[in-house]
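What follows is a group of structures, each given as structure tokens.
Where a number appears in this text, it was derived from the coordinates with a stated rule and is not lab data. No experiment lies behind these values; they were computed from the predicted model shown. Cβ atoms are built from the backbone, for glycine too; each structure is taken alone.
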Structure I
Amino acid sequence: MTTQTVIWVSFTGYCLLLLLIGAWASRKVHDESDFFIAGKGEGGGLGAWTAGLSYAASTSSAWVLLGFTGKVYSSGLVALWLLPGIFGGYILTWLVMGPRLNAETEERGHITIVDFMTADITGGWKRGVRVLAAVLILFCFVFYISSQFDAAGKAMSQIFGIDKSLAILLGALIIVFYCLLGGFWAASVTDMLQAIVMLAGCIIVPLAVIHAAGGLSAIRTGVIAHAPQNYLSLTHGAVGMAGLGVIMGTLGIGLGAAGQPQLINRIMSVKTRKARVQAAFITIGWGVLIFTGLTLMAFAARAMGEGLGFTLTSKGEDLFFKAASAFLPAVMAGLVIAAVMSAVMSTVDSLLLAAASAVSHDMGIRYKNSKAALTAGRLAMIGVAVIAVLLTLFLPKDIYSRVLFSWVALGAAFGPITLVRCLGWKVKAVFVFMAMLGGFLIAVLASSHHGGIAGNIEKWGSWLFALMVLFAGRERTPK
């Protein structure tokens, strides 16, 4: 049996398992609540391991396996400022915002983050806020989903030698099919599985590359010898305020977690308070293992220089699966390709569900019955997937920048509003609308400019503006 055949068999078996999970989960889906949030409002919900690992897999998508690894490989130590921001995002969402999100979902039967944000809003502005939120989710998520499809296409075309466009279509069909069957139940269970597979890949491949590089001491010597200027600088050579700007710009990426519907839904859906706390530490522990392995692999690859045995792109986003093919036997390489595809699928299924709920639920459309609402959600999912595939095929862009644009913009739109509601603020509807729109527009406009100042305005300035608007519109409790 050839190496290519072994890889095909391994990957095909993994995909069939995902489809079987979708078929199993379909028995749990009876209405809109089951499809979008695992029936939380009716005594359902996720356990700690399912919630924690599915959250971890959803937040650590293809941009981690491919984009983060490439960023460390190409930029060096400065890329590691991402990590405090990422783990800060875990703590903010699970432990600071989590108690209110989880308890209120149980009490009031919320299905989406938009339900939570607008729960205390009355009057005509409520519909406006909901429609604006739905439009922003769709706008951002088609780019985000597109980046994941692009990652799938790159991985499959590199390893299997098939056309990238065909690979993108194949990956999209698998994801959409099992999501249509099992909804949030299928997405959460498959994400848990995918998190385990991703973790295995992020241990096996780095160990192989570190061994090929000659060990940790050889990596240190090799990085000093082969790395470009400022590679080992935490600020890329910038000093003073410029260096602080580099640090703050990178740390600010973690704020985006507070406004991501696909992540907040995991917290909303956890069964109990105890399970939520356990899920938080499961997520954090998983992240420590993943990021440690990928960072060491990137430095090991840089240390080997021309002796790596293969050529990487300038951004290094192909390092993970090229290293797997070069340093692992066929069966292990098949597992690694499954890990790459896991990273893609674990985010795409959740994004598709969030985007579908934006169309069929958050817009405030009324349906004759629960079956009609469920059908509308499934049709919306198909529509979003088609748009994202077309965007992937005809508007190529690197994974890292496309994901960060979507992540930061949506985080600035929803994060401040969700946070202040979790803190107990009650804000007038018109100020919620202005904060959402203003935060989003500032992030989008700043993202179109280069430089440290623009980057900090995109990540921090958008949040500051939104928080100031929300504070101005806060309703004072009578004494």
Structure II
Amino acid sequence: MKNFSIIRKSQLESAHRLDAEYFQPEYLDVENKLNSIKTQTISEISENVVNFGAYSLCNFIEWKDYGVPYLNVQNIKDGFIDFEGVKFIDEEVNEILKKSKVAEGQIIITMAGTIGNVAIAYNIPPKVNSNQATAKITLKKSVSPFYIVAFLNSHFGKSQIIRDIVSSVQPNIFLFQIKNFKIPIASGIEQNEIGDTYKKGLDEFENSKDFYQQAEGLLLEELGLRDFGFEKISSSIVNFSDISEARRMDAEYFQPKYEKIISKIEAQNHKRLDDLVSMKKGVEIGAEQYQDEGKFFIRVSSMGKFEINGGNQKYLSEKLYEELKNDFQPQFGEILLTKDATPGIAYVLKENIEGIISGGTLRLKLKEEIESEYLALCLNSIIGQMQAERDAGGSVIAHWKPEQIKNVVIPILPQSTQQKIAVLVRQSHEARKKAKELLEEAKRKVEEMIEKGDEK
């Protein structure tokens, strides 16, 4: 396999780069491929490319519980916008930051942090804003945004983005680089065919969210928590015995909202998590053991309630994996639960994985008859999140202790209701899987079009 490149002085001068990384053979192959077909730059097919944001105001923004969604880099996934965990600003701040508003149909590219994630604003709320680390591309009306986002997420698009990353104290890419990305010229028919496939994938993501919301809604409805509110109380009285039992003196722990929801759950059929599952903690291997490829090392940052994602994935050697797998490899059907950093994320493992989990995650194995997807939903819902928030608060980095997790109160609904909820959650996961398959299919169609164009 070729692992070096021979380049001309003229190439160095035109690129304004001297670093070897920029001239890796795989990047040059993509450049040559795109040079062999008809292309236009982002600048040529766009009305504008901007990245206005609130950099100078971020320290002064007062985040709200609801309002105008304010997108950060972590909300931009490969292909779609994820509003899960999004922050909110009020109308006044949204108007101050009017230059960074997000419009339906725009292409969004992350420029710092996790660089090069590309999404399309599709079926977004009426008002959305974003920070300065995201570039927003408004295309000309003759260009399909679904085709463009499919290309930018393909091998040929990603290669251009990754190649142009400027490494400094914080790696980033700039607007002038984005404007110069090459886009293959495609006929209206080709754009529509690729774009329709991509759009179907995004529609499946919407279906996935709908199924999950139905499941969560049914859970909360059955528990009388659907419209459960927490009135603001400036003070409360706590018995000394409660302080001794909790071994906590901070006011945060004794907020009435926590007691209110736990009392609501305990007023009906319920069990402690320790009665329902056995728990086993993961292991820390040390950053020096990380590799660029090998067996999966599943960290808290890889965990999501919908999937184990590959963002910033770390790997370990075959040898270390063999030493640790008997004790720390999760099994199909187990629930993985985060206890550190972002505690309370639960995911039911859908397949066996050749990898191990980090010390910030617990493996939960059912020891009573309860639907695993139902239990995971309870943990991911307000029921589990409020208990995690209460227990793990009070420190810079959140840590949810296993002893606390064992005492989490879980409502036990009738088996038939659990099954209805579990079916909806599984339908949500299936729709999400289908969505990813369609997005991959769209990217593959782009790549095939480019390869065929090169053969002409």
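Results, tabulated for the structure shown:
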item: FRET efficiency 1/(1 + (r/R0)^6) of positions 327 and 431 (r between Cβ atoms, R0 = 30 Å, to 0.05) from the coordinates reads 0.05; which among I, II; result: I
item: Read-out distance in nm of label points 7 Å out along Cα→Cβ at positions 95 and 111, computed value 3.4, structure in I, II; result: I
item: If relative contact order in percent (Cα under 8 Å, 6 or more apart) is computed and equals 32, the structure in I, II; result: I
item: Parent structure of the calculated result 69, 56, 44, given that Cα extents along the principal axes in Å is the read-out and I, II the choices; result: I
item: When distance in nm of label points 7 Å out along Cα→Cβ at positions 47 and 127 is computed for each of I, II, the largest belongs to; result: I
item: With helix-only ellipticity at 222 nm (-39500 (n - 2.57) for each DSSP H run of 4 or more, over all residues; to 500) derived as -12500, matching label from I, II; result: II
item: Entry that produces 4.9 once distance in nm of label points 7 Å out along Cα→Cβ at positions 223 and 383 is calculated, selected from I, II; result: I
item: If P(r) over Cα pairs in 10 Å bins from 0, in percent, for residues 103-174 alone is computed and equals 18, 29, 20, 20, 12, 2, the structure in I, II; result: I
